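Peer 1: The following blocks contain the structures, represented as structure tokens.
Every number here is computed from the coordinates shown, using simple stated rules; none is lab data. Because the structure is a prediction, the values reported are computed rather than measured. Cβ atoms are built from the backbone, for glycine too; each structure is taken alone.
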Structure P
Amino acid sequence: MATAAVPVEQRVILYGVTWETYERLLAEHPDAPSPRFTYDEGTLQIMVLSRRHEEPNRTLAILLEVLAEEWGIDLCRLGSVTLKRRDLEKGFEPDSCFYIANALAVRDKGELDLLVDPPPDLMIEVDVTSSSLPRMPIFAAFGVPEVWRYDGTRVVMYRLEQGRYVEAEHSTALPPLTAEVATRFLESSREIPSTKWYRQVRDWARQQR
């Protein structure tokens, strides 16, 4: 039986790109899910997403939202909103991002100004192939407290400490959830019907109360 290859992300790296060019590209692709742009002091990465990328991203985002609902944790989901700061000469679209501790502070914001507004409390990063432009240092420069990173094999949770990310056993925003449990739920989402998966997530969440 023939099997179809699953396409991986397509990436292009450009150097010596001005901030004005980066902003023009963003303006030419308003609210577009793809391509994604990452800008870091003159280096621009353009990435076209694949199912292999988006499926775990969406699943982890749903996992987070279901757990937050079960545990009565307020959140504000901003998906892959563009986050940028000209003073840092950095900008990117996260795979998924959430305000949790700062949900109330940004809920009524039409546009974020990260010179004034706090960064997202938690971001999801899917990197199933080796990224040409490392994004974790960019997240750290913005001060994002927590990142869940999926490398195609497992979920690793990171927390920001003194300007750099260190691996954490469990989520800071959702403390009962460990990286091991998140990986297990991600794997099981591919093996069982979605309705059964939701029930398993909710049952597990209620057992942690």
Structure Q
Amino acid sequence: MNEPNGSTEPPKAAHLVEALLLTSARPVSVGALSSATGLPEAVVRYTLTDLARRYSPGESGIVLRNVAGGYLLSTNPACSAAVDRFRDEARPAPLSGAAYEVLSCAIYHGPLTRSAISGVRGVNSDAVVRNLIDRGLLAEVGVDRESPGSPALLDVTEELLVAAGASSREDFPSLETLVSEEELTRVRERLRTAGEGPPAEPPETS
């Protein structure tokens, strides 16, 4: 806010960081905030700590989250019912069991090809993969140049990490705590087999 005499002082660090976070729909890293504001990273970190107190669940309808390697302003989960009524929009269809299986493959073994995903699951997964790409939970992140046809490599997206409240895939439980060693061995063998299988179709172009 301008002073009564009309002077225009430079914006405070908190105001700069807050404005950038408000305009971004994706998590913003400390480095990106520092670059855009011209503030040292140490100042940005201190400012984020201060904003986290201001935007805490007990103090505000907006909260500051540290997810997917960055910071994001979002609505307080305690206000979700009112927010949903205000938006009056249909929720996306829940993910199927097959979708969770494909996402698990990508989280714990990605990046990997469509062929590898199908090999691990033992069933063609192309339709499920397309649906997850459409929903922004999977994305092509490169190509496997070691395989015939250089098939596309798939991995989970930042949107998936944000939805799961995870900073990175390391935040998920270790695979060894979820399945037996015998099942892990079967999965690894399927991955090796998928890599030695027939050439995969080249990735679709947009």
Structure R
Amino acid sequence: MDYQNVHLTAHELFAVSRYLPRHESLVDPVHFGVQLVAARNRAQQPGMDHAVLAAVLVYRGQPSAEHDPKPYARNQAQKAHWERDGRVSVTHRPLKYRYERDAAGQPLLGVDGKRVVESKGEKGIDVLCALAVIREAQRPDVDLVILASHDSDLEPALDEALALGSAKIETFSWYDPAQRHRIRQLRPGSGRTIWNTRLGETEFRNCWDLTKYP
């Protein structure tokens, strides 16, 4: 699960959350996994095997304790809360910060003596997700891997996992019938067709983490 991609794509797509602060539509990973597997099973043809949720592997950026102490603390609290369910594992990767510089190229310092942040963003989460898809697809005790992301950079990982010929590989996508051309689902570059489970606004609302974090 590419957490920020899954969360923000839905937050901006659906009317129920579009005008809310982002933190009010946070996705609880286990609620998401349950909704996803249930929708996937409902859509199967009679006689097809149903999936059972065994694990939700979450990959997420981690704010800096120095520059963003409150978001850092919330992120840690969310990880601890979500991992109370033994099926959930959260892997953090520090956000990449860029700093303002003076004419000489030296970092500018604020009144608090800290470097002034120019921008920040995730770096390497797609790589972690890609490695997880391939790793999990090779496990003898895993029959199905569902990649939860809309990031097209992950499509080569689908091809690699399919080439292993071990676990079944599927994808997920958020879907709004009124905006059906807005969100593109991931597809293998090889042209092979794989199953995609769509979740709508109701499922997204059912995934929200309503916990009040500090």
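Peer 1: For structures P, Q, R, which has the highest computed value of distance in nm of label points 7 Å out along Cα→Cβ at positions 154 and 186?
Peer 2: Result for distance in nm of label points 7 Å out along Cα→Cβ at positions 154 and 186 over P, Q, R: largest is Q.
Peer 1: Could you tell me which structure in P, Q, R was used to calculate P(r) over Cα pairs in 10 Å bins from 0, in percent, for residues 50-105 alone as 20, 38, 23, 12, 6, 2, 0?
Peer 2: The correct label is R.
Peer 1: Upon calculation of Rg/Rh (Cα atoms, Kirkwood Rh) from the atomic coordinates, which of the structures P, Q, R produces 0.97?
Peer 2: Answer for the origin of the read-out: P.
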